[in-house]
Structure P
């Protein structure tokens, strides 16, 4: 599998890449509402979400997607007029890599960066945070998860 474009997370005044897909469980239970297409092998799921932790609650605040017919879809298209959606369905850990690239893996979210921030959620509520240092990158190594620079998704609201 090709390395995948990440979801984005706004957390503690930072914009982080997420190497997890909190919307996946909701989609699996609502397949009739989520018939996404794909425009790139770097985004097989057919959408990119922007998430935000607000008062320790995880919210989906933006969605850029395409239908199977190629039409752009936004958050309000999928969640009928809502401006943000509380991720009450999500239980799990989200990995947010930071720093220089240590090891590139051409598949999924398997590449390793200098640091990983792990956020654990239960029913969409943040219950713990931990940081793991993976090493120090070489001078000149790429910084941050950058696959999104090569992927074009429709901008929310464009129709």
Structure Q
């Protein structure tokens, strides 16, 4: 098992986030880098969301966040039990793609969350079969198809 580290996102990380959000692979599922950066700045110090930079051997390569399933009124998570966490993530450094790092750091983060919360959920785009496969390898199971506020269909998956 690799030794992934997780640290809070800071203002100093925003230029790196911008570079990552501007890459073609990230843009597909995290569109509008300006809006994403604005949300990160807005929520960075909020107790409602845990935003993390993921590193391996002091090399940052991914972003993830988690929050209470009810914190932001997201309809796709309305049926989850009280205390459930929702997470979202992306690999920003393309050199870390295709080597099993996504499964590794997601699994490590979820194990940590499961020590404190009854359930962890994700909502991958239904056409994003690669991400759905990664979540399955990390122990998530399909729960249901749901529609987001923006009208996008997602596969809600849970880790019990």
Problem set entry | helix-only ellipticity at 222 nm (-39500 (n - 2.57) for each DSSP H run of 4 or more, over all residues; to 500) derived as -8000 - corresponding label from P, Q | Q
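Comparing distance in nm of label points 7 Å out along Cα→Cβ at positions 41 and 105 across P, Q, which structure shows the greatest value?
Of structures P, Q, the maximum of distance in nm of label points 7 Å out along Cα→Cβ at positions 41 and 105 occurs in Q.
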For this session: For structures P, Q, calculate relative contact order in percent (Cα under 8 Å, 6 or more apart) and state which one comes out highest.
Result: P
For this session: Match the computed value 0.92 of Rg/Rh (Cα atoms, Kirkwood Rh) to one of the structures P, Q, and report its label.
Result: Q
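Just so you know, all these numbers are worked out from the coordinates, no wet-lab data involved. In this text, all values refer to a predicted model and were calculated from it rather than measured experimentally. Cβ atoms are built from the backbone, for glycine too; each structure is taken alone.
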